[in-house]
Structure P
C-alpha cells in the first residue's frame with residue numbers, strides 16, 4: 001500500500017502523496033523531494049485503519065506534508081489525519097464542503113444575498129439538467145491565492161438531438177453536424193465567453209474558494225449557465241478531470257503536476273499562455289471509432305471515449321469539430 005518513490009537530490013523535504021498520478025511522483029522526485037506514496041486507499045478494512053496507517057507513516061518518516069490527489073482529496077480519513085498532524089495547509093472542512101452542493105448552498109446563503117443568488121437551486125439536480133451549458137473552472141491555489149488555469153465549456157445535447165454548439169467563433173450553436181454521445185458533453189477550451197462573462201465566472205470560482213477557506217492545491221469548480229445567469233454547482237479539490245485537463249495542457253503547454261510541485265516548492269507559478277484552442281468530442285458508444293477519424297485535420301488523440309482536436313482559431317475549430325461529428329454519424 002505504501003512505497004518509496006525515490007530520494008530527493010537537493011531538498012530533504014519529504015512528501016507523503018496519497019493516490020497520486022505517476023507523473024506527479026516523477027515531477028516531485030525530479031524537483032528534489034523525497035517521496036512516499038500510498039497508492040490505494042481502498043485496500044484498508046475501514047477508515048480507522050487508513051487513518052492509523054497514514055499517521056504511522058507520517059510520524060515514522062517525519063513527513064513534512066501530506067498531499068491527497070483525485071478522489072482521495074475528499075476522503076474524511078485522509079483530510080482529518082493530515083489536519084490533525086499539521087501536514088495540510090487546508091482545513092479538512094474546506095474540501096468536504098466544496099464537494100457537497102448542499103453545503104455549498106448553505107455557505108452561500110450564510111454569506112449574504114449576493115452569494116445566495118448564485119447557488120444552483122435545490123431540486124434541479126434530479127432528472128434532466130435545467131441547463132445545457134456548464135463551465136468547468138480549474139484553479140491552482142498557493143498560500144490562499146487562486147490562479148485560474150483554464151475555463152472549459154461543456155455543452156450538453158439531449159439524447160437523439162443534433163450536436164448543438166460545435167464552437168463557432170460567436171459561441172452560438174452551429175446546427176446539426178451530427179449526434180454527440182448520449183449524455184456526454186462537447187468540451188471546448190477556452191470557453192467562448194465575453195470578457196465580462198469570463199470575469200464573472202472567474203469571480204464566482206475564486207470567491208467560492210475564499211469563502212470555503214481553501215488555501216492550497218487544485219480545485220475544479222462547476223458553474224451552470226442558466227437563463228438567470230451563472231449558478232455554482234460544486235467544486236472538487238482536485239485537478240480538472242479528463243478530458244478537460246488534457247485540453248488545457250494541449251493548448252497552454254502547462255504540465256499540471258509540474259505546476260503543483262512548483263507551488264509545493266514555494267516557487268512562482270507559470271502563467272498559462274494560450275496557443276490556439278481545443279475541443280473534445282465524445283464518441284457515440286463503446287464501439288471503436290472509425291479508423292480514419294485519426295486522419296482528420298486537427299485530431300490529436302482518440303482515447304478514453306473522446307476525440308481530441310486542436311486548431312488555431314475558434315472558426316477553424318468549429319469546422320474541424322463538425323468534420324469529426326459527421327464522421328461519427
Structure Q
C-alpha cells in the first residue's frame with residue numbers, strides 16, 4: 001500500500017514516491033510520520049515503518065516500487081547486481097525482467113527508468129503506462145486514484161523545449177505538496193496506507209539524482225460571502241534533506257500547546273541509520289501549499305514553487321527551540337496572485 005509515479009517531460013524522466021509501510025491492522029499502534037503524527041490506528045491497517053520507495057540504483061537507472069517490501073528487496077538486489085555486471089542494453093534489461101516468475105512479483109509494482117546512449121527506456125512490473133492530460137505517466141499503489149484526481153487539476157504543460165530543472169520537476173513537486181498538505185491538515189491517504197513523506201528523483205547533468213533541500217510551507221485561505229479571503233499561515237513547517245543516502249525530514253509543529261521539532265531518518269531498502277541528522281532551514285526550493293475554503297463550501301487547493309532567490313521575502317528565525325516565520329508584503333502579494341489571480345481582495 002503506497003504510491004509511486006513516473007513521468008517524462010520533454011524526454012526528461014522523473015520518479016517520485018511516498019515512504020509508508022503498512023500491514024493489515026495489528027495489535028500495536030501506528031508509528032508517527034512527518035505528515036501524520038497521531039498514532040491512532042487507521043480503521044483497516046497499521047503503519048509500521050517508513051522506507052524509501054525511489055532508489056537510484058545506477059547513475060543512469062532509477063527504480064521505484066510499491067507493494068511487498070520483501071519482494072522489493074529481492075528485486076532491487078537482483079537489479080543492482082544485473083546493472084553492475086551488465087550495461088543498460090535494452091535486450092539485456094528485458095531478459096533480466098523475464099527471468100522472474102510471476103510469483104516473484106505477485107504483490108509488487110515497480111517502475112524502472114534508464115538512460116542509455118542518450119535514449120530513455122521505461123520498464124514496468126504491474127505499473128502500465130498511460131496518457132493523462134498530455135502527460136505520459138506510470139503509477140502504482142493505493143494512492144493512484146488521488147494522484148490522478150489531483151494532477152488533472154494542477155498539471156500545466158511546459159513549453160515544448162523547456163528542459164529546465166524547475167519545468168521538469170514542477171508537476172511532481174506540485175503533487176507532492178498537495179498530498180503532503182492534505183494529509184497534514186485532513187489525514188487524507190492515511191487510511192489507504194500512502195503518504196508520510198515523499199521524495200523525487202530526476203535525470204539531470206548526465207545522471208539520476210534526488211531533489212534535495214526543500215522547504216514546505218502550508219497555508220489556509222477562507223473566503224467570506226463578499227468574496228474576500230483571509231489567508232493564514234498553517235502552523236506546520238517541513239524541511240527535507242539528504243545526508244548521504246539517508247532521507248531526513250524535519251517537522252516544526254508549532255500549532256500545539258508545546259511546539260516541537262521532530263526528525264525522521266528514512267533509509268533505502270535494507271539500510272538503517274541511527275545518526276541524529278539535523279537539517280537546517282535554508283532551502284533550494286520553497287513549496288507553498290494553500291488549502292482554499294470557498295464561500296460555497298467547496299474546497300480547492302493550489303501550490304507555488306519558489307527558488308531561494310524568488311523567496312527573499314521569507315525570513316525564518318529559530319530562537320530558544322522555537323521557529324518563527326515572517327513574510328514581506330511582496331511575498332504575500334506574489335503568493336496570492338499565484339493562488340487567486342490578480343484583483344482578489346484579502347482581509348487585512
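Numbers at a glance
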item	result
For helix-only ellipticity at 222 nm (-39500 (n - 2.57) for each DSSP H run of 4 or more, over all residues; to 500) computed as -6500, the structure of P, Q it came from	Q
At a computed 2.4 (distance in nm of label points 7 Å out along Cα→Cβ at positions 284 and 308), which of P, Q	P
Computed 0.99 for Rg/Rh (Cα atoms, Kirkwood Rh), for residues 44-227 alone - originating structure among P, Q	Q
Origin of the value 20.7, 61, where Rg and Dmax of the Cα atoms in Å was derived from one of P, Q	P
Given 10.6, 28 for Rg and Dmax of the Cα atoms in Å, for residues 236-275 alone, calculated: source structure among P, Q	P
Given 2.1 for distance in nm of label points 7 Å out along Cα→Cβ at positions 132 and 244, calculated: source structure among P, Q	P
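No lab work stands behind these numbers, since they all come straight from the coordinates. Please read all numbers here as calculations on a predicted model, not as lab measurements. Cβ atoms are built from the backbone, for glycine too; each structure is taken alone.
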